[in-house]
Structures are given as structure tokens and as C-alpha cells.
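Okay, got some structures for you below.
Just so it is clear, none of the values below were taken in a lab; they were calculated from the coordinates. For clarity, every value in this text was computed on a predicted model and none was experimentally measured. Cβ atoms are built from the backbone, for glycine too; each structure is taken alone.
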Structure 1
Amino acid sequence: MIQTNFPLTNYNTFRLPAVAERYLALTDLQQLTDPAFQRAPALVLGGGSNLLLLEQVPGLTVHVQLGGVAPVAAGAFPAPGRRPAAGWHRLPPVVVRVGAGVDWNQFVRFTLDRGWYGLENLTLIPGTVGAAPVQNIGAYGAEVAERIEAVHVWEYGVGPRTLLPDDCEFGYRDSRFKSEPGRFLITAVDLRLNGDHTLKTSYGAIQTELDRLNVQQPTPETVALAVTNIRRSKLPDWFFLGNSGSFFKNPVVPLAVYEKLRATYPELPAYPVDAAQVKLPAGWLIDRAGLKGVRHGAVGAYQRQALVMVNYGGASGREVLAFSEHVQAVVHEQFGITLEREVRLLGKTA
């Protein structure tokens, strides 16, 4: 049933006041046969974790609540608590189909409890499984695209389709779903776990945290624990302090640009992308520009992680947008680098 003038304040992790002109909860694939799905809605909403909403969202908002987790191949689920003491990196692969409305972090914990590995670096990322391919979510050297076997979609005006990884055109925090908005609604994702698996512990502070935990031989579970500890120490819980996680993308720049910046800022970190490009941490640039912990009214850059814009209470989407543009301007003035928003901007002001 479509509801009108539906409040979205509790459906976005920034906790920004916004109202959907029309709202529909999508709980069953049969709903997609309605003539309304011959064209794209104004907003497809998952966990609301990557959105910057302005006060009014015109048109139809579809809130995807499609559930279900099951192995693609026939067979029963392994029992919870399966934690191989050795040989985990040689476990046979399993492909799992997950409904688009399933909470991402709960699903990652679910896989770890069953000895299905490959998503340990992506723990504690807010949002839903259906949103993960859109943004090609990533953290600590891993991206979800590395584990995607297929994405099941509803193509507006066409019907159900299954897209393979090459069809999805994945890039850094990018995908075909992002570059072709209004074409597909993701209904489920097939993820390939276990198999040829190598732990990623060299990115960020993972190894430092493992050392602190006195972990000599890391496992997927201990890597997930390290990532959880790091994220909780740096990122605010959106339930108490509204935010969307990382607000800006880490910029990718030519090696020559990095070398020029390093002459002035020798401590500037960088992560190789290829022979000609490196990725710079946006949080470091914002911090070095003197903006970490800075607050304009009800909005600010989080004091523990400058990459996170936070709503201290009562902020509007317009105010968050204005502060983020201030951050972009200051960083560009100091470093000559233009930060790109990772969050989606949607709606209009009253």
C-alpha cells in the first residue's frame, strides 16, 4: 500500500528530517509486476546509510525490504559456530543468495558464524545487501565486487534480469547501478565465499590492532574483530549521532601530483592503484586542513575521524550540504584536490 507524506527521518542514518511524497515498502517480488514498476521510482531506499536527504523527496520512494539468505546450490546451512581452527583458507567455495533488504552487517556476522569467509574486512558497514553493489562498498583493502557472483535485478519496463560481474561495471565506489540510475532495482545478490582466500591485513591499522590483540596467526574472525575495534574507535554510532559513514571518496591522483604534494607534506600517506596512480586518504587531507572536529552549528567533521560529517542534532540536509561544500573548498585551496561526495544527494528544499 502506498502511503503519502511519509516521514523519512528514521529511515536515513543522518537522521535528517525529510518527507517522501509517496512511500511503498517492497516486501515481495510479486509487487514488482504492478504497473508502477514500469518506470523507476524517485528513490530506492535500503538502510538509508549513504544518503544526504533534503527536506522534500518528490515522487515515489520504494523501501526495499526483501529478505532471505540461502546457498545457491542444494544443501542445508552449516550449523552456527563453525570456526575451523586450521585450514580455513582451503575451505570449498559456497555461493550464497541474499535478499536485497537484508542488513549488511548482520549478514557478515551470519557468514562468520558459519565459517563462510571473504567479507571479514567489510564488517560493521551500515546499510543493506542490495545497496552494497551500487556503491561497490569497500574498506581496509577489500571491495564487495571481489565476492559478487551475480546481481539479480528488476529492470524497469523490462522485467527480471541477472547481471554477471562484468555486466555491473564495478569501479572504485562505483558501478553500473550508480552510473545508470533509474534503470535497475536490485532484488538479491549472489556472493562467493571461501575458496581461494587470502587475508588482507596490510591496509590501514589492521596489523597494528592484531598486534595489540596479540594475534600471531590471524583468522577471518580475528581480522573481523580488528576491523570492528578500529571502526568503533573512529566512527560514531549513527543511532546516537547521525552520520553516513565516509562522506567523501578517497581521491585517486596521478603519481606526479602525489610526488609534488609529498615534497610539502612528506608524511602524506598514499596507497598504490596502479603504476601511474595512487589513492590518498580524504580523512587525512581534511584533518591536515584543520577541519577535524570543526563544527558549524549542528553539523561538523567528527573529532575522531575527519572523513565523517555528523549531525549533532537538529541539522537539516541543507546545512549538511553547506558544511560539506565548505570542507571541499578548504581542501581544494590547500591541496589543489577536489573531494567528491560518496553519499547521494536527493530531494529538494522546502
Structure 2
Amino acid sequence: MNIDELKSVAKGLVSKGKGILAADESSGTIKKRFDSINVESKEENRRSYRELLFTTPGAEEFISGVILFDETIRQATQDGTSLPKVLEQSGIIPGIKVDAGAKDLAGFPGEKITEGLDGLRERLAEYRNLGARFAKWRAVITIGAGSPSQFCIDANSHALARYAALCHEAGLVPIVEPEVLMDGDHTIERCEEVTTATLKSVFSELKNHRVELEGILLKPNMVLSGKECAVQAGVDAVAEATIRCFRQTVPEEMPGIVFLSGGQSPQEATEHLNAMNALGSHPWELSFSYGRALQEPVLKAWMGQSANVTKAQETFYHRAKCNGAARHGNYSPTMEKIAA
């Protein structure tokens, strides 16, 4: 895939009114999600749940791409169609999570480094053959007493850039995800400071690795108050701080920013995205790449029961529709009341 094709895929992922479903939960994370609804996390249940999501009627109106897990990209529907092919047939672009998770950063207590670069070139080639057209790598930055260190930020930025360069070599669009976690009692001002420092480091490393920004997407956190902060910033304050931070750090040639929800409730994530798009035009598309914020209500509607599939799909369609509206700054809480 040449750079023009990469640009085309990147732009397709941030098409107007659309965003990405993150269905790339690790085995441990999907077990926690299933535990919350008392469903056993076995292969058949995971496959059935993902098939439910991917075959939701009309989802392609608001979903441009789906990030898959290694298990999922190898699975098929009950009629034998591979899950990546199911997505393609609906006009949805299949993607793949390729990092090996955040591990303790030696010598830096409380800080993390994402692993998975060993053998990545070969894995990317395999994933492309399995149908993936984009990939995702997540780095984790924690705010605490004395953290994050600049070394932690730079080490994760370097890994993100190496991953992105390898993706381009393999013909995949890399989604670069540096997540500054909500965990902690930090203020929104502290989150903005750390997010700014992180993004400056990330784009410096991407430049050093000669990664063409027109062929990648950024998946960052929003600038938020820490979960335990006594003063929680309002929707407008979050939108303004996030856009201010990005205007200082994100080059204009980036085709789009696909936000992670990062522990926000489904409605909070939608309201924040809506407020940012309502502020006016921006150099980049402001979209979503939500996991829990799209899926949490769906799991509760499904409860592991085949009789609930239609209800669960209607719930997924509704959440996708709400976020599609937020892409234009047209979301309103009344949309939730109508659904209820």
C-alpha cells in the first residue's frame, strides 16, 4: 500500500458523521466486562457478542472502522464468514490491536511502558493478510506524585513511533494512542500540562522516524479532571482545554483525532465530543474510537441471551447514532430521553 492509499484509509476512518468502534478488549478485559453481566468468557460467547455488534443493521451509517483483537480477527460468524469480511461487506474498515500491553517500566516505580515491538513486522504482515487495514498501539501515562517522568513519556513516544513506521512499511494505517489516564486526584490544568508534554514528545518522535502524518490517526485522551479530583471540570471547560492543548501540539496535516473514552460514562463521552465539534471548525476531524462508551449499554441489554440480540443491536445503533450526531456538534441529551 502506497502513501496515497494510506491517506485514503485514514480519511475514510474519520468520514463525516462516523467514528471507530474499539472491540479489541484483551482476554482479561473482556472477562471483566462479561463478569459484570454474569456471562462466562469463553470463546463462543465472545464470538457471539462480537458478531452481534458487527452485524447490527445500519451501524455502518455511524461506524467507519472496528479495532479487533487477535482472537477476533481469526473468528467467523455462524454461517462461516470471517468477521473482517463481515465488516468489509458493510463498508466498515477492519483494524487490529497489535501491542502486547503496558508493563512496569524498570527503574520507574508506578510508571508503564508498552511492549510488543519484537516480531511486530511479521505480525503486521499476517494481520494485513487476514484483512486488517489499520492498527492500534496504546501507551499509558499515569499522573501521580512525581510522575510522569520525562523518560517515561519519551520511551513510550519512541515505541509509538517505531510501531507507526512499521505499520506504514506493512501497508497499514497506524492509530497512535498515548493515553494520559483519568486515575488520580489531579486537576484539569495538570492533565492539560501532561497531555501537552506527551503529545509534543509523540510528534517529535514521529518526525524523527519519518512517519508521514497524513497517513496516521491520533487516539488521545480528552483533557479531564482526575476521577478523584474534588472539582470536576464541566463539559465546556473540557472541550476548551482539549482543543487548546491540541492546537499547541497536533500538526494540521493530521487527518483526524479519534478520542478514547477512558472511563467516562457513555453520555459524558458523547457530550464532550459534541462540545468540541460545536466550538467551530478545526484543522482535523474530531471523531471517536470508543470501547466501553459504546458497548457498556449493549452488554447490559444483551446479558448473554440470544433472545436479547435485537434489543442489544438497537442499543448499539442508538449509541453510535448519538456519537455520529456529536461529530457534527448536533447531539442533544434529549436524544437519550427519546431512546429511553
Structure 3
Amino acid sequence: MIDENNLILPMLLAFKLSGEHETLPAAEVLACLRAYNLKYKVKLHTGGILVVETSPASRTDIAAIARRLGMTHHIYEILSISSGDDVERLLKDVELDKIMQIGDTFAVRVSKACNTETRAKSMDIERIAGAIIKRKGYNVDLTAPKYTFVVLFVAHKCFLTLLLHNIDKHQFELRRPHMRPFFAPGGIMPKFARAIVNLSEVKPGEFLIDPFCGTGGILIEAGMVGAMPVGMDIQEKMLRGTAQNMDFYRLNAHLVLADATRIPLKDDSIDAVVSDLPYGRASPVAGGINAEHLFEEASGEISRILKRGRKAVVVFNSPVLYRSLRDYGFVITERHEYRVHKSLKRYIAVLRRG
């Protein structure tokens, strides 16, 4: 945004998060902002709404972030803020002529965060706000408007927002493991794979490696966000299957038959590491050792190939592994966990190489 003195102002963005996980959706948004070098300050996080003030961002960058996100429903730009539900006050100082041209079509919607109570009825708010905007020379179109304004109630605040992006969630359903040419039990779900790829802050064109790539679920999502995927596995049949899956989605990947405890790559050569570690699956691990020992042996190699200051995201099934991570030059920047089912909990560590 640019003010009347031609000063570039920060943007205030609101993200409507999915309720699939308590911490991952917000962490994914913030990681994507960092991936696009956008400085930010979290202003509010409650009721499934994350509000951040960011350094000025181009519409192109915001669109790219929207295409990356897996655990967000909508992205809004906040135009004005008030307390209560005084719609006229909310619209009073909004310069619509900087957003629309006379004759453009619009619609007004109302959205309420899950912890919000208001006596105002949504239909009344939409009607009042719509009438105010229409009087300024714009046309209502409830079917296919050019602009959609959303009156967003969060906690004790009311925001007038402009809907920037609806996130396409259906794409992840179309990439579920059993719908790929090569399938094996225990494959990671696409939406979750996308989220952990985003936590790595990998940028388009950068190299991301999964040293335990299995059927390639993480590599697929890495390729979808524009990264250069590198997959490793100790089983040749897994690499053949991963190649089939990557071809199916018209994605390229560098695939290497190798042991993760002896990665055949140069020091400081990889921009991001993301992996869902084996945990009692049918696939064997190197030398017959268990998954905990395997990861401990592989951690040194992951640290060696990862560039300094960059991130690795690993998923594992024992909190014991947290204790050994610092021994390999990693700083734990985030911890998340989720329950797969009653008897299995998975842990997610976001690591920065020091």
C-alpha cells in the first residue's frame, strides 16, 4: 500500500486457518512469509484467524504463497478495523477508489472466528455494507463479483477485508497415495507433506532432499512448490516407484540409490531437508538397525550436506530423538506433534543448521 505522501506502508493480512491441527497451519503461513523474504509481526492469532503485519508484498508474492499453503482456507487484506459491529464506521475511511473502478462488481460477506460472539445478523451486515458501497458507484454481483469484501469478526474486533485468495484444497485429495501409480502402505498424506515442505522455507529453484523418500510423497509436494527435489532410498524398487509417481505428475526429480548414513553429496550442497523417518514399516532400514539408531547415524550426514543457516524438517515417532539433535549442529526452532491414531503419535522437529 502507498499513502498520500508516496510512502510504502506495511500490509495487514489475515489468514483463515484450517482446524486440522493446533500449531501447524500458523507455522506454515509464517514459514512461507520467510521463504519470500517478507518481514512480519504477528498481531493476532485466535479462533482460527492469524493476522500479521508484513513488509510490503507484491500481489505476485501473495499469489505464490497462496498456491503453496496446504492448511489455510482464505487470505484477506485488512482494510479497516473497529470494535463492535458498526459497519458505517468500518467503511468510513476506506478509499475504495484505490481498489476498484466505477462500475466494478462486488459482493459483501460476513465471517466469524470460532471464538467470536456478536448480536448483529450476517444478512443485516451484508445489506448495510453493500448499500454503502453501491452508493459510491459500484455494482452488486452475488454470483461472480470482481471483488469480495468480507466483514470478519475476530474476538472483540471487526475487520473489513478484501478477499485475496481462496486456497484450492481439492488438489490434495486428488494426490492421495492410493491414487498414484505406485503405492505402498504408510505413505504420507499430501496436505501434511505440503505443510512440512513449507516449514523448511525452501524457495523455488532450490534443492530439497528427502533421504528416506519411500514412494515420493514429499518429493511430489516439493516439486509442486517449485523446488528441485532430490530423493534417496536404500531400496531400488522404491526409487523406481517414485520415478513413476513423479512422471505421473509431470515433475522432475534427482533420484539416488544410497544409504542415508552415507549420503553421496558434497558438503553444504543442499538448501533444505525434509523427511518422514521410517518407523516399523515393511521397508527395511540399513543394516537392520532400528529407526532411532538409523536417524542418529543419518543426522550427521544431513547436517553435513545442508547449507549453514538453512533448515531440515524431520518427522519421527519417539521424543527421545530430540535429545540427540543438538549433537549434530542443529538448533531446534520449532516442535509440533500430532496423533496418527490412539497408539501412534508423531513428532515434527524444525531444525536450523548452525
Q: Using distance in nm of label points 7 Å out along Cα→Cβ at positions 43 and 323 as the calculated read-out, with 1.9 as its value, let me know the right label among 1, 2, 3.
A: 1
Q) Which of 1, 2, 3 yields 22.1 for Kirkwood radius over Cα pairs in Å, as computed? A) 3
